[in-house]
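What follows is a set of structures for review.
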Structure I
Amino acid sequence: MPDRFSICLPFTLAQECPFPNDWSNPKNYSYDSHDPGGATMCGIIQREYDLWRKGHDLACQPVELIPQDEGYSLYQVAYWLPRCPNLSSGLDLQYFDTSVNMGPTQATRILQVALGINNDGIWGPQTDAAVTLARRDLAAHIEAFTNRRTAVYKILPGFPYFGTDWLRRAEEMGAQALKMAA
């Protein structure tokens, strides 16, 4: 049976990479002045790629040169671990995809609102306890996550430029998360 990361990754890649099986394709690269992430390849921004390369004792290089194996490793280390393995099916997808798209701190804040706890962006014992309790009514928490994610998108400065895609993404991930949870 595949692990949850392997199950969830293709859904996020479908959002981030026009050609997820060809990381060398230039259409997977973007550099939009309205995007605060800057240079991005398959959803991985230059800053995150630099951190990953330095952490592996490798010289920094442009993110548009990232090989697929490094991209997958970065996705797993920077966005999947350590939180997603503790989440229920469906909620793990939403948290992972939001981490990739908005960063782990914002994903934690959104999750905390969905769980009805203080949204300080810090994952601690209160968040762990709420995640455990959320298993009792997973569908309601998935819907709350989708609703909060949508609300956060609407207040971001990039919303006039990316809002249509962000709202579509939130809805698609929410629908897929509900299927996974069922």
Structure II
Amino acid sequence: MDHFLNHICSWDWNLNQDAGYPLDKATQERIALFPEHKALIEMYYGRWEEMLGFAHLDTLALLRFLKKNTDYRLLALTNWSHETFPIALKKFPWLSWFEGILVSGAEGLRKPDPQIYTRLIERYDLVNSRCVFIDDNKDNVLAAEQLGFKGIHFTDAGALHDKLNQLGVAVAK
């Protein structure tokens, strides 16, 4: 499995679909390169929902607190295929807590491309210096910071709680 996910259906390959590349086309191209792995390649997106994972309850508690107890605007900017994101919307009802979600696959761009942050700013009429951008990918955080956002590299809910409080965003534990 490690070899398959690192060399056949790798993270870099998946990122192309996060930028809007069609899943069926990507799958067929990968099968052409690795025909001996046809069945597994077809399962990558064919059974994608089973790999979707779960919500992290401690992080979700922070989001819930912000949604219910503050006037902060909650927006999401996600690297995600526009073809699979609707499945996530059904599986995770808390995604509806966001005022808006910019999905990379629908935009034809993905983080850390500065254009996707600019699109978020323009679409939601944001003032960069008044925004906190949180992401588990340090490169994405650095790109946001270069555009004037306050950035937090997410590692765990406890650290996120502490960093938000340091920025003056009071959240209960």
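Hey, FRET efficiency 1/(1 + (r/R0)^6) of positions 6 and 94 (r between Cβ atoms, R0 = 25 Å, to 0.05) derived from one of I, II reads 0.20; which structure? Comparing all candidates, it corresponds to II. Set I, II, criterion mean count of other Cβ atoms within 10 Å over residues 38-45: the highest-scoring structure is I.
In this comparison of I, II, the computed figure -18500 for helix-only ellipticity at 222 nm (-39500 (n - 2.57) for each DSSP H run of 4 or more, over all residues; to 500) is attributed to I.
Given a value of 3.6 for distance in nm of label points 7 Å out along Cα→Cβ at positions 14 and 126, point me to the structure among I, II it was derived from.
The read-out was computed on structure I.
Out of I, II, which one gives 1.00 for FRET efficiency 1/(1 + (r/R0)^6) of positions 30 and 158 (r between Cβ atoms, R0 = 41 Å, to 0.05) as computed from the coordinates? The read-out was computed on structure I.
We did not get these values from a lab; they are worked out from the coordinates using the rules stated. Source: prediction; values computed, not measured. Cβ atoms are built from the backbone, for glycine too; each structure is taken alone.
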